[in-house]
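Once you scroll down, you'll see the structures, which are given as structure tokens.
Please treat every number below as a calculation from the coordinates, not as lab data. Since the structure is predicted, the reported quantities are computational estimates derived from the model, not experimental observations. Cβ atoms are built from the backbone, for glycine too; each structure is taken alone.
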Structure 1
Amino acid sequence: MKKYEYLYIIDPQEEVVRRTIDSIKEQYQSRGVNLLQENEMGKRRLAYQIDRRTDGFYYVTQVETDDYAGLQEFETDVKLSSDIIRFMRVKL
């Protein structure tokens, strides 16, 4: 199985953060992605404005999966979400 690390920058409103994190976990589970580790880094100031936002909630996960196509479908869903400001995937 291949391991990946995701960094999400989420809209920092409390209800949005909880809803988005729960949604990410549900999507991992439905696609057969194993969540190894998660870290809620909290609200931080962005280096530059993104869509008129100056703050974001940072959330990091480490996952493992063999289904790369499923992971790409997941990323397509993430790109369409208005609650996730940015995300980045790194292969470990």
Structure 2
Amino acid sequence: MGARKRTLAWIGSSRKDLLALSIDLRRFFGHALDCARRGEPHETTRMMKGFDGNVWQIVKTERDTTYRTVYAVQSNDIVQVLYCSCRKNKRPRP
């Protein structure tokens, strides 16, 4: 029997913002968030500095745009998706 999955809670417009991304990006972030629900951080997940250790970000860069999803783990039972955003980079990657 596998480990129990945490509940996923969407804060503000984070779900709508994630659904506005391309299907490939939705799959990528969906898989990474599913890993978080199982308690296994995805390989692209990094702890955010300046917080108490419960706030994480998932980052994906494609050419000239960086996509981020930030989530917090609350009391080991809830993964709160705080926001999802994209930002154009000033210098495109080759």
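Things worth noting here:
- Per distance in nm of label points 7 Å out along Cα→Cβ at positions 11 and 43, the highest-valued of structures 1, 2: 2
- Test item: Cα Rg over 2.2 N^0.38 Å calculated as 1.09, pick one of 1, 2: 2
- Parent structure of the calculated result -7000, given that helix-only ellipticity at 222 nm (-39500 (n - 2.57) for each DSSP H run of 4 or more, over all residues; to 500) is the read-out and 1, 2 the choices: 2
- Set 1, 2, criterion relative contact order in percent (Cα under 8 Å, 6 or more apart): the highest-scoring structure is 1.
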